[in-house]
1. Can you say which of I, II returns 24.6 when mean count of other Cβ atoms within 10 Å over residues 201-208 is computed?
2. A value of 33 was computed for percent of Cα pairs over 33 Å apart; which of I, II is the source structure?
3. Kindly point out which one of I, II the value -0.73, -0.90 was derived from, the read-out being log10 I(q)/I(0) by the Debye sum over Cα atoms at q = 0.16, 0.22 Å⁻¹, for residues 305-368 alone.
4. Assign the value 2.1, calculated as distance in nm of label points 7 Å out along Cα→Cβ at positions 153 and 257, to the correct structure from I, II.
5. When mean projected area of the Cα convex hull in nm², for residues 281-392 alone is calculated for each of the structures I, II, which structure yields the highest value?
6. A value of -12000 was derived for helix-only ellipticity at 222 nm (-39500 (n - 2.57) for each DSSP H run of 4 or more, over all residues; to 500); which structure in I, II was it taken from?
7. Identify the structure, out of I, II, from whose coordinates distance in nm of label points 7 Å out along Cα→Cβ at positions 193 and 265 was calculated to give 6.5.
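What follows is calculated from the coordinates using simple rules that are stated; it is not laboratory data. All of these numbers come straight from a predicted model, not from anything done at the bench. Cβ atoms are built from the backbone, for glycine too; each structure is taken alone.
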Structure I
Amino acid sequence: MRRAMSLLAAILFVIILADLEAQSNVSNKLTMENAEKNGIENNPELQYLLKNIDANKAIKIQSGLISNPELGLEAENILGSGELSGFNGSEITATLSQNFQLAGKISKREKVAEIDISLAEWDYYAKRLEVITEIRKAFTSALATQKLIEKNSELIEISEKLITNLQKRVEAGKISPAEVSRAQIILNSLQIGISRLEADYDSAIFELTALINDPNLSIGKLTGEMKNFEQLPDYDFLYSKLESNPNLKRFTSEYNKQKAVIDLEESKSIPDLTVSVGYRRITEVKINTFLVGASIPLPIFDANQGSIEEAQIRLDQKNKEYEAVKNRLTLRLNLLYRRFGMLLSISEKIENESIPDAEESFKIISKGNLLGRFTILDVLDAERTLFEVQNQHINTLSEINLVIVEIEGLTEYNIQ
């Protein structure tokens with residue numbers, strides 16, 4: 001009975017361990033969607049920009065407040081000599097003054113602050129798009145390298161089996177040891193190549209991990225496929241989508257802000273009114289009086305003309321800045337569009353010509369080897385050529401996917 005219980009416990013233990021290992025493997029798998037989600041949540045620059053939005057909202061609250069009243073207290077004819085000794089002839093005045101901002105300065109200042117909130121939001125959206133694009137690019141590069149490693153590991157495994165068979169044939173005296181040496185050179189070259197790929201993969205994963213910025217993240221394997229695109233939308237269509245880029249959309253707010261700044265600066269040319277009321281106590285005659293006053297600066301020299309002119313220049317400057325940003329984005333879109341066409345042509349040539357030719361060559365040489373027409377090294381070399389062509393196809397697909405990621409980052413249009 002005890003043996004049966006012990007056996008059952010051991011079986012359960014093995015099942016639990018296997019389940020935990022399976023769960024661990026699943027949890028270590030990373031998709032592009034999860035990478036994007038975690039990267040957005042953990043990016044410190046995005047968190048900073050969110051705080052900047054909140055700070056601008058607080059600035060808007062402050063900009064809508066009127067100035068505080070001022071309390072003044074003045075004592076005259078005190079602590080003198082003779083009849084004015086002590087407080088006998090004192091006159092004590094208490095005043096309360098309030099500044100009134102005219103020409104709608106408060107509402108116009110609020111308008112500028114409100115648009116600053118919008119600009120802070122555009123800063124966030126632009127950075128968010130940049131973070132997503134960088135994560136997608138890093139993920140795509142790492143995924144392509146992972147697939148190259150998997151593909152080349154298959155070739156190394158096949159090559160190792162061939163060398164084992166060659167060694168057996170050498171021991172049987174059927175072939176020269178030189179054949180094994182030549183095969184080993186090919187295998188060494190493949191192993192060096194895969195070592196380089198593994199180093200590239202480690203670098204790509206390090207970059208991806210840094211972008212995601214999650215200290216608890218452990219990437220075991222990337223999950224996804226290299227997509228093969230047959231064509232892009234029309235260039236003019238993608239060009240029209242450039243207006244969706246937050247770096248361009250923000251200029252609507254930029255223009256509105258500069259116009260609001262012009263209105264605010266023009267309102268400052270109208271001086272503010274200060275009104276005061278007060279109470280005065282004349283001790284000598286024991287009389288109480290009240291005071292009422294008003295003051296306003298005379299805009300003889302300073303009518304805020306310099307600030308008004310600056311604001312108008314800044315508005316023109318925004319037009320030029322918009323043109324510069326759009327030209328830069330347009331140039332990048334044009335280059336990417338042309339690059340996609342070139343890469344697509346290469347991909348189709350590899351897929352429709354190079355790979356079928358390499359497969360046919362490998363097939364012919366493999367059959368010829370069975371008939372004694374080709375050596376095993378010829379088979380190994382033909383197989384290596386086939387894998388190299390397949391590697392070229394993976395690399396080209398990777399470049400195509402990277403181009404797509406960048407175009408989507410420019411246009412905010414989902415091509416996939």
Structure II
Amino acid sequence: MKTELTRADALWEESLSLFPGGVNSPVRAFRAVGGRPLVLSSGRGAVVSDADGASYLDFVGSWGALILGHAPSDVVAAVTAAVGRGMSFGMPTEAEPLLARLIQSAFPSMERMRFVSSGTEAAMSAIRVARGVTGRSRVVKFAGCYHGHSDGLLARAGSGVTTLSLPGSAGVTAAATADTIVLPYNDLPAVRSAFAAHGETIAAVIVEPVAANMGVVRAAPGFLDGLRAVTEQYGSLLIFDEVITGFRVAFGGVQGRTGIRPDLTCLGKIVGGGLPLAVYGGRAAVMDALAPLGPIYQAGTLSGNPVAVAAGTATLRRLVSGDAYALLEQRAAALEAGLLEAARGAGVTCSVVRETSMLTVFFTLRPPVNLEDAQGADTERFARFFRALLARGILIPPSQFEAWFVSTAHEREDIDRAIAAAAEAFREAA
């Protein structure tokens with residue numbers, strides 16, 4: 001007897017006929033965890049609902065962008081008002097400086113900045129600026145750090161590239177990555193060796209100051225300071241990719257917490273309030289090399305889109321005016337402790353790596369310090385754990401190599417519900 005398709009099933013079948021693999025971003029396809037992806041129709045607070053009306057407590061949060069949860073009223077009101085004034089102009093608007101000043105108050109290193117539409121654009125453009133200013137070609141990145149899908153930065157990238165076990169990407173030529181030096185995360189001696197051999201040709205080092213695309217992996221003590229020192233020694237630029245950590249770990253990101261001042265910073269996700277917006281910026285002397293002032297070209301029709309700017313401005317105003325970060329720390333710390341206790345109760349070996357309101361459950365004995373460690377995690381057990389949580393109405397990222405995100409919309413009872421579900425899921429996944 002043929003089973004009648006649900007609305008979500010039918011939409012997924014249609015998507016398969018329209019989009020490669022049925023999705024518009026690979027990690028959404030659930031290939032690493034099995035089953036059909038959710039087809040979502042709405043979100044409110046900490047909960048999302050699918051096309052069949054089933055609800056899930058959400059720890060994906062649009063991959064970290066929704067620090068206030070889904071559809072916060074003040075952000076929705078700001079977006080609605082902006083739409084009424086016009087959705088796009090292709091000209092400067094009065095809204096752009098408002099958001100830029102908020103960003104600058106959090107990131108003083110961004111003396112000049114430029115709005116773009118995605119983290120990929122921000123990182124790609126920052127690399128171009130670094131090469132243009134220094135006149136050098138080589139770039140150092142770290143295995144497992146993801147800086148978007150531009151060709152030169154896909155070498156041993158994290159996020160979906162790691163999830164799908166791809167070394168890079170077909171279509172990326174050897175020439176495109178020839179100037180990319182890939183080193184192990186947290187390995188300062190390897191960085192120093194690379195600079196000893198190639199320092200005069202290295203334009204920049206780009207790094208996630210807390211890695212979040214091989215799962216959450218913290219920078220070891222002294223690692224970021226060491227990067228700042230070696231880049232200054234050789235006249236290279238230091239680029240902090242704070243697309244995830246910016247406004248997540250603190251209002252001023254990792255650089256605000258550590259006092260390390262990079263030459264360039266990339267921001268995204270939270271800065272757009274859930275809409276497509278990203279930013280890159282840094283020292284005035286560096287950024288003023290961009291056209292129309294200088295010879296380095298970068299442009300975008302929708303850069304600084306007024307609707308996205310409105311969403312970002314409303315989000316940052318909420319974050320700067322209240323006790324959001326204390327609340328996030330409290331909720332995330334409770335989740336971390338509860339997950340560890342639930343795993344112990346189920347007799348499951350795992351580690352939970354948390355940095356403020358983002359965390360990853362690794363099915364490993366010790367917290368990873370680099371990509372090789374992270375790839376040693378038991379991904380089959382993670383897939384069972386994911387499916388068991390999903391069956392209990394808890395949505396986490398469908399990959400061992402991604403971060404969970406807590407939002408201000410998560411109440412204490414939501415955290416308790418997730419812990420209770422995890423206790424059962426750990427036993428089921430054992």
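1. On the way: I: 17.5; II: 24.6.
The read-out comes from structure II.
2. II
3. Details: I: -0.73, -0.90; II: -0.65, -0.86.
Derived from I, not from the others.
4. Derived from II, not from the others.
5. Top value of mean projected area of the Cα convex hull in nm², for residues 281-392 alone, among I, II, belongs to structure I.
6. Going label by label, the one that fits is II.
7. Here the read-out was taken from I.
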